[in-house]
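K.L.:
Please find the structures below.
What follows is calculated from the coordinates using simple rules that are stated; it is not laboratory data. None of these values were measured; they are calculated from a predicted model. Cβ atoms are built from the backbone, for glycine too; each structure is taken alone.
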Structure P
Amino acid sequence: MLVEAVLESPDAQLVGALDLASSPAIGRDAAEFLGRTTGVAVASEAERALEHAQVIIDFTRPEGTLELIDHCTRRGVAMVIGTTGFDAAGRQAIADATKRIPIVFAPNMSVGVNVTLKLLEVAAGLLSEGYDIEITEAHHRHKVDAPSGTALRMGEVIAAAQGVTLDEVATWARHGLTGERAQGKIGFSVIRGGDIVGDHTVLFAGVGERIEITHRSASRATYAQGSMRACRFLAGRAPGLYDMQDVLGLRPGGH
């Protein structure tokens, strides 16, 4: 879908495509699956794929992203990173790279999800007392990290709006005799199954009422289109760390 999104964008040109060395796609045209010929062969060597690139879109796994960062910083190639599951060291490596190149790093590139994050920021600020907060996310059976990066980002946004950090208030699991729910906590629930693209719901449960803010993804195409907006945002941008809130101009005084 990323390849298709690039090919359908009149202001973008596909100049490289990367896959694992063991992939059967290596050496084949990157748009063969669309019945099209681009002259861009899928490669396993980052240097080859980045030879003519201004920006790379990366949806892989942390180890793949961190390897790409080294190549991109040396070549001055901007990055759009949608990979999730980074540990503290991985996040620091991304932060260090932004001193040399511009990077849009977001756990979810969907425009709708990022508008949802803005709605959650407003709701959390107004519902800071008397409401219990629960975050539920559902993804396909093949997703390897949990909770999802998007669910974590939702928790971070809500916690910040209430003047705390997520580490201070997160409840990751409940089992056995848990006792009463502690006030001020943010609970997380995870569902894995089938081919669910991505569902996220935040519940604000008060006395006598419940407010639910939900985003459901029916297709990964939304992530690809958001990634293209991120690429356009990075054109001519100074080195730094950006996210989709910056891309969409959702911050006060934003672009």
Structure Q
Amino acid sequence: MIRQAGEKQSAWTALRRRYEARRKLHRRVPWKGFTLSALNVVAIAFLVFDRPLGEAADVLSPPLVGIAGNVTDIGKLAIILGALSTLAALVYLLRRRLWKVRRRFRLIYLAQMTAYVTLSVVLASIFVHVLKVVIGRARPPLYAEEGILSLQPFSGWMHQSFPSGHSAHVGALFMALVLLFPRFRLFFAGLALWLAATRVILAVHYPSDVVAGLASGAWFAFATSVLFARFGLVFTLNREGWPVPRLGRLV
């Protein structure tokens, strides 16, 4: 027990030293600008696109709806966490079989990356699911009866439209991938938009729900990357104080 306590204390001491060493490089997360931009985009989606979607929800192309139904589950929290858990288990099993220090170090770094993505998605999921229950916006199938701004908090799944949980998961996942692999940012951003759009195609969310979900997920992924960078995990801080992936250690 004493040994375990000592190991835990030394781990926390190492993290604290990492944090202190980077204190001068820390900068405040620009949440005000991000929030203002996100609110404007959500407002535009609400005012311009939500009503036409509500009126056209029943006349979308059946093949398009079928394709959307086949891929939309990628945004489920259980699917994402299942994939990340599988990756973490694989890293653990491989690490025990490797004897070279360099290979073990790379796997440890990969495990840190997995932890970062997992934390980003989980935090975003908690936030949006609490928010959607409290707001209680009616989903598109209720458009004819209640319109686009019917709010009934704590009234069940049909009144949990804003923001989209699937879109938040997708936003967090792919924003994390953009930060980890910036060279492929356009590919990841495009894929995130298409996956989020399936919620609109399936008429379970309005465009403003999807935009709000994507923005929330992306924000949590970015904020978590800043937190990890401050401890010297996964990311490092550049001269401007922004998180940059330490991919050299992995590849």
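K.L.:
Comparing relative contact order in percent (Cα under 8 Å, 6 or more apart) across P, Q, which is largest?
P.N.:
Biggest value here belongs to Q.
K.L.:
Quick check for you: by FRET efficiency 1/(1 + (r/R0)^6) of positions 30 and 198 (r between Cβ atoms, R0 = 25 Å, to 0.05), which of P, Q is greatest?
P.N.:
Going through P, Q one by one, FRET efficiency 1/(1 + (r/R0)^6) of positions 30 and 198 (r between Cβ atoms, R0 = 25 Å, to 0.05) is largest in P.
K.L.:
Let me ask something else. Assuming 2, 9, 11, 13, 16, 14, 10, 7, 6, 5, 4, 2, 0, 0 is P(r) over Cα pairs in 5 Å bins from 0, in percent, for residues 38-157 alone as calculated from a single structure, say which of P, Q it is.
P.N.:
Of the structures listed, the value fits Q.
K.L.:
Shifting gears a bit: Can you say which of P, Q returns 23.0 when mean count of other Cβ atoms within 10 Å over residues 78-85 is computed?
P.N.:
Considering all the candidates, the number was obtained from P.
K.L.:
Kindly point out which one of P, Q the value -23000 was derived from, the read-out being helix-only ellipticity at 222 nm (-39500 (n - 2.57) for each DSSP H run of 4 or more, over all residues; to 500).
P.N.:
The structure behind it is Q.
K.L.:
Which structure, out of P, Q, was mean count of other Cβ atoms within 10 Å over residues 118-125 derived from, given a value of 16.6?
P.N.:
Value 16.6 for mean count of other Cβ atoms within 10 Å over residues 118-125 corresponds to P out of P, Q.
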